[in-house]
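Readers should treat all values here as calculations from the given coordinates under stated rules, not as data from a laboratory. Note that the coordinates shown come from a computational prediction; the quantities given were computed from them, not determined experimentally. Cβ atoms are built from the backbone, for glycine too; each structure is taken alone.
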Structure 1
């Protein structure tokens, strides 16, 4: 035997029926806070600043890699460094 029950109600009505708390005020507060923080930090998404940060890190990494390769190459060419 199959019994099918279909209930047509809003989410708020379902929460109230099940005894769950009303989270709409909390949700509204969290959304407003996220919007405020995003508005404050929009300047961090400035393309010029992002590229400047990325390239400065990239240049440092390239320089370190170049120094590592130079030291490895010079050590391999030095006959005294070989075992």
Structure 2
């Protein structure tokens, strides 16, 4: 990138930064909803809440289904 490219590209640097930040946030969301260790932690927390009586058995089943369906969903698909 020459001097001219730098001069014309500089005003777009903040836009490129915001786009990269959005990409990083999307990657983190996908990691937290699809990574097996993260899913296991969510399921363990759900099971613990059920044991403590904070949620009912039906609520646990519904939430488990939601967590597992997020894991197998296509990346980039609308939620």
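Below, the figures for the structure above:
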read-out: For helix-only ellipticity at 222 nm (-39500 (n - 2.57) for each DSSP H run of 4 or more, over all residues; to 500) computed as -25500, the structure of 1, 2 it came from; value: 2
read-out: Value 16.6, 56, calculated as Rg and Dmax of the Cα atoms in Å, for residues 2-41 alone, assigned to which of 1, 2; value: 1
read-out: Distance in nm of label points 7 Å out along Cα→Cβ at positions 34 and 66 derived as 2.1 - corresponding label from 1, 2; value: 2
read-out: Test item: Cα Rg over 2.2 N^0.38 Å calculated as 1.77, pick one of 1, 2; value: 2
read-out: Per distance in nm of label points 7 Å out along Cα→Cβ at positions 10 and 26, the highest-valued of structures 1, 2; value: 2
